[in-house]
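These are the structures in question, set out in turn.
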Structure 1
Amino acid sequence: MHNLNDKKEKRKYIRLDTVFPVEFRLVNPTGEVFLTDWLQGFTRNIGRGGICLEINKIHPEFIKFLETKQAKLVLKIDMPVRKNPVNAVAHTVWIKTDAENPVKHIMGLNYEEIDPRSNKAVFYYAWTKKLFVPVVVTIMVLLSIGFITSSFINANLAKKNKAVVEQLMKVIQESSAARKDVEEFIRLRNSLQAKIDDLQGKVSIINGEKEDLSQKSQINEALSSEKINKLNSEIEKINKEKTSLEAKLADIQVKERQAVIALSDLNIKKATLEKINMDKMHAWLTIHQNHRTGLVMSFEGDNAISGWAFTYDQSLAAQDFLINDDLERSRKVLDFYINDAQKGELDLFYNAYYVNDGSIAEYTLHAGPNIWLGLAAVQFYSRTKEENYLSLAKNIAEAIIKLQNQDKEGGIRGGPDVSWFATEHNLDAYALFNMLYQAGGQQQYRDARDRVLNWLVKHTYDKTEVPIKRGKGDSTIATDTYAWSIAAIGPEKLEELGMDPDEIMKFAQENCAVEVNFQRPDGTIARIKGFDFAPQKHVARGGVVTPEWTSQMIISLRIMADYYTKKNMVIQAGSYALKADMYLSNLAKMIITSPSPSGQGGNCLPYASLENVDTGHGWMTPKGKSTGSVAGTAYTIFAYYNYNPLQLRE
């Protein structure tokens, strides 16, 4: 409900039916702190003292800021006839939700700061359009302006987002160079200090010899005096060299301090840019969520799977929304599977559905995607305590237990219609059963978890040349099984089983880590260190970096760092943490800008560093050099926030 004053304020705006694109940012009431990045809206009406603005898809928290007058708006009004936008500062007088579209809001703004001439130009341009252009022509022009404006906004957004990515890449390169400088100065400092200490040791030895000669001087005073003079000469020579080295050391120490300060400044800038890019990547995921079905399009750029929403990807998107405090979006994803998704045998969900209408896109029933959906549901329940999402996770778990009961050893096949057993799916199931047991303490989930673990010990962790098999009777190396063993079971439990978590990580790094050239959409080449789907030596296509599986390794590296921190083993903890940070910085080099109108210039990551190549595990990477991937993008966000989806987050 709006009060009488609000209605009076609305009458101040003249309905000119003139649309200008407007970019705006929210700032605190004093104008000192920006609360958001640049957002987009369009003018609905124009007044002399303000504008009526229409906005779409703005975060509910930002709406609260505007309704409670806790924020002002910095505006850039883009008039088609002006080269530069009109800048202004305004506050909200009233705001309401569009009755036909709940994600659209309309608000009346009063200017606080605007150049009088610019204000007049905006008003009179709108007035001219109202009075002198025939209605039909106006409609055509508006449609044209709308199309051009949309293209302009997307192009402008893409340009700005690309600039942010380029800034981050530049800072990463500068930070890497600065770190090398610091390391070199430390090496030089240690080397000089060692030489100085060595010279000081020689002086001490010579002083000892002098003392011995002094004691013997009564026997042969002349000879002793001559030797003492000679030793003094040596000491003088050594001290001279030592003084020279100490001057060099002082100079190196000054340079080292300067380099450390420069590195610290770059790291602060890098952290800021990383956060901005992660926010933009999260925004890219939100843009691709269908508001009717709640599903998120898995890939943007590969026409063969355009409009598909893979169930595994929906789990990742729901968890991204969860860790970014966007509970409503996460709820929408899960609600599709509770209310609308068609099921197959054992009440399992299909591998993929169409984003727009929720119909089945891939008639395959695999255990893994279902288990991952259960993981997202139990994580959501842990956060909200909403029972229907715990029920979703339990229903999925019941279906997986039925599948488990079909194997006398307690393993879980890849699905009801397949005969193979994958380590990956069984690790997923171990995590789901363990999380459900933690959430409710029910014995059936503990029993199912332990049966899976026994199967893994028997068929996966056999301590042969390959520490972890890809599946039952399958010694193929799959990078994710190494990362997920650490993330799902944990280093402590692995040690109890007789496994060495350090050896697991070492094997993955020695066999699956690669360094490749990544050609960005603009043609530039970035050198990337990351992890392949499989050992490079086993595939003809050469090395490929997968952001998803690299992120899994980053999370596992951090788990190992925490493990050794708890043991007060600082060197081991630091080594793992440094590797995690290094790989995350390399993933930042793979951030690309969405080229399509649907992506609105957002930032995302591809599925892999090469398109349309064999992963080594029976499927190909998507087509398109600038194809954005939900899995690659969401898992990179997980790595940034150190979020382990295979352990219950309290």
Structure 2
Amino acid sequence: MRTYVLIWTLIASSVFLCAGCAGADEKPIPIRASAWTPVAFTEDGKFSDSLADFRVTEDPERGTILSIGDWTEGRWGARYDLRSPLDSWKGVVRGYYRTENIANNAASVWVRYYRGGDYVYDERTRLAPAAEWTPFELVFRRPPPGIDEARLAVGLGRHTEGTAYYASITISEGVPPLQFPEHPGPITRPAPPTSFQPGRYFRIEQADGAWSLVSPAGKAFYSVGTDGIWYREGDNPQAKDEHDAHWLRRLKANSLAGWTEISRWSRINDSLVAAGETPFATFLSLETGTWWGDFDHLWNAHGEPQSDRHAFPDPFDPAFEQAYRGRVREICTLVAGKPWYAAWFVDNEISHRDIYRYPYSEHCSLALRDFLQGKYDGIDALNDAWHTEYGSLDQIIEDKPDPAQSEGRMREDFEAFAREIVKKYVDVTLSIIRHEDPGRLVFSPRLMFGDSAYVDLYARYDAIAVNRYPSNNEPGLSQETVARLREIHERSGRPIIIGEWSVPALDSGLYDDPDLLDWSFPQTVPTQTDRARQAACVTIDFYNLPFVIGAHWFIWYDFDSPERRANRGLFTADGQPYVELIDALARAHEQIGAPVLADPYSAPSMAPTR
């Protein structure tokens, strides 16, 4: 076991064992109705305390407790807010919780920061299901600039028909500083075979308890890299190509990630192949959630999509298939027959949130009608099951009932149809790419971490893609992250590739404007040195998960504009490299043996004809 993991495990264990027990510096939080405000919001953002079941009750083991749930409609969570603001903006919250009928990490504890009465950000811990009273702990250490208040909240962060209970809550001031080891820990992943059978394209193999990408030359290939950046105004193309390729080599990267400019990098890769050099394995992500006007996305009863940028497409709309096929064909003009093109991500971060409530786009609603017709022997049978009085299936589509406001068979039918939506989406995307680019790896949509309710249906793809940004509250990956990734792998039976991850730091200066504070702020580490060390630790932790086949850094440049400021880049926004970070990542890449720069998998003699 790695030294730093052992140390942190011992520290965490000692804290965990006394969680919920008020020590000398711990202040008990009152558990009574007058001390807490029940909070929930409708879909249009209006306050309501009637969307969830809020109770202050008695428990024979824990005394007075807070109870929240079920919560099945609305947004942003259902929670109890402590009415009194916290005395300190840094500290540790401890207590006990248990859950009933909750299958995911819906139970949550927050410290929420405010400025002038307006919510700014929060630090949160998501709690695993627990049938018995279990201690929890939340360390909050990153008060945003310009805030004037911090408040504690407990409750539900996801819809569930279950209930979460909270008791014996205390708070203490002061937190230990974040410390990251100078060197990451050892490799524990089983070593892959030295060689596999060669093939036409990249593929996936499982051997000796671990999954591997395999290059066309038959070499185990763990994918590390970053996005192949676009040209910017004023760039000299030749000089820029040489510059970026140099820094990718210095990074010891072997891959270009999902946001690569394929027209530029296909030319660079082909030039490398012609020169007898190894190109970069290239991945590409489609993003249908932002394709507006070409086809319908899923709508709710009010004609609203789930999101502006992550809306789920209507896979029953023939125009969706047409637009998707057109985009794939366009890309195939640059990558068809190229061994260096590794895999497709069929989409990026489309939202699966409550899609059972969004079946009312034109073609999806017709599919819903057909689904119900196939399930019930006439409208009378449906009305008996739903306890309704519809005159026809067409009336259901016209009335557009919201299943979140019902219980029993009606809601169960809408939830079952949601799975049919996802199945149809898999059918369309997979069949198009298999037809247009046969033999190539096809990966699932790059899922937002935690958005995995339908991951079992994505088992038909070659791998599951997950975007996961570490919380950076400890060296490497948290136990929550590891457990969730393992759950996704076990439910799908497929390996995982991390589509996006990175580590930001406060000393970048990009988090000092309280009016333009990026969502990455709660994940910041103090300095660029901390950033480099933590990046190396995370790299090794991802690799040590035997079901992970690669992890791609996001992104090349920092964000620094009037719209967004975030320290996500390998380079500053004006193009200066974070040398300490790049070199730390390069050493970690060498440690895991990721670079296969001598692997001639794309030599001209290997390039097949289509």
Structure 3
Amino acid sequence: MRALLLAALLALVAPAVARAADGATIVVRELPVGGARTTAGAAAPSVFDLAGFHWQGSGTVLFRTHAVAGQWSSWRPVAPEAEDLPDPGSREARLRRGWRLGSPYWVGASDRVAYRVVGDVRRLRVWYVWSPVERAPLRTTAMAGTPKIVLRRAWGANEEITRGTPRYARADSFAVVHHTAGSNAYTRSQSAAIVRGIELYHVRGNGWNDIGYNFLVDKYGQVFEGRAGGIERNVIGAHAQGFNTGSTGVAVIGNYSSTKISPAALHALVGLLAWRLDVAHVDPSSTLTWRSGGNPEYRLGKAVKLRAISGHRDTGPTSCPGAALYGRLPDIARMVAATGLPKLYAPQAVGGLGGPVRFTATLSAPGAWTVTVKGASGALVARGRGSGTAVAWTWNAARIANGSYTWTIEAGPQTRPASGTIGKAPPLPPPASSPIVVGLAAAPPVVSPDGDGIDDALVVSYTLTARASVTVTVVDATGAVAATPVAAQLQGPRRQSFSYAADSLVDGAYTVVVSAAGEDGRTGRLGAPFAVDRTLSGLALSRSTLSPNGDGLDDTLGIAFTLSSSVNVVVQIEQAGVLVATVVTESLPAGAAQLMWDGTTPSGPAAPGAYDAVVLVDGPFGRTRHAVSFTVSG
């Protein structure tokens, strides 16, 4: 590697982008990359203990951190696990589209980070996370048949920041083992702080719905519930791009490229996988062929042969879970298969009402088994019995009435039974008091359709409890219909959402009204207020690139706009959502306005990078935000 220019960066004054209920914070900084491919020491906003990088371009980035105690760490790549990602096309993969996402590294209490840019890196951001350690002992939960697990409420998950509701697969068919790739030098009491930090980085930094892993295991043998949705349910995570749906992702906290997994962690991992695969009725020693959902190594639809307990590197181009841990996976699979016996694997019911239904399964040891079919009322419809390791019985359902039937395969009190349904029950009539449309929301409360991309449109969302014909109208203050965004559209029973461009509306107060007529005879109507405010228009900058070096060329930035009335205005400069300088805070008269910024911040001249000139206006319906981007050059 050719020699790289060394340069020092001064810290900017930066408030936290997000603050969790437990005091955890996350701050983002845009870092200059420059033509010289610099190595730079970037001062953090304050102390941090976890860091992650995002970048654009095909190049790579290395980093190291400076501990509060005074020592620099070794250099490490920012993204050794580049495919710890949601599946392509999923909603949670869209927010950071175009960025490459680095893994969250637990670095301990640190105050600076240095980085090296190699190759094509056009933009670079660092996310600093501070996740304080709680000294109170963690409470574990061990429900019937489960290992001891530290549930989300016990480790302090911030449920307020999660986005959307959990998504579920029809079944979990395999497990993917990861390592988090951060430091192995953490204490038992720091483990929960690491999990909270990863959650904050995954949600606020990466833009995901929740923490990516389904479970995490520390080197002390503590097991943590990861993504919300139920530890026994098939929650779709964001841990193995293209292979999230149908898998359980388990991350061992630390880096296991050369370090061996501790005996405590090994024991906990085996117990967790033995239980979770038993819930899914998956044989830990089995193999399967799975079609990829798409990633850089396996294209969409590619058939990939996997083990029931696979490493992350089996699903994509990564070294995860590290060579030392990956080499133990065959042993781990054998230990899992020998734990918690006897078990029932791969239960199936093939066929349907009106013909034969074939029930099959495999037992881990010979024994007596029973297949039971019951009707919707619970009455026995059919039963088959046998013994051995292979369950095989056929139910003749040729003359069975349409409806919903429940089947169960049992093999004694020590074996977890399997169950499922056949047929389809007629829909139950909803309670007369049950509303058909609920949860109407209209955001933002004040729309400013000025074309700057911020609060330009109204996002309307609501939930239907049954299939219905929906009409959405916009009503003005007099009660007159000003617009009809949706007219008699048939919609299904789920959360509905759409964006409405309010540029055809004049300034004023409005109500968006959702009217639903259900196929079951129910009707409903909900309204939510909002306003349109064009107090500010025509926001523009005098130049797109500012060079505040005192040479008299491009040293100042002109910020121009027009006000329709006299209002209080705040003009400020932000970098990646972080305030770096305030230009003015005062009441300005109606008409054209032009303000100047000299490129300085409380810490000195603004560092090179991307910025936003932001104007906040306190109009008649509340505060609106307007922004234009520009660049500060070196």
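Please treat every number below as a calculation from the coordinates, not as lab data. This structure is a prediction, so every number in the text was calculated from the model and none was measured.
Figure out for me which of the structures 1, 2, 3 the number 7, 22, 18, 15, 14, 10, 8, 5, 1, 0 belongs to, where P(r) over Cα pairs in 10 Å bins from 0, in percent, for residues 390-573 alone was derived from the coordinates.
Label of the originating structure: 3.
The value -18500 for helix-only ellipticity at 222 nm (-39500 (n - 2.57) for each DSSP H run of 4 or more, over all residues; to 500) was derived from one model only; which of 1, 2, 3 is it?
That value comes from structure 1.
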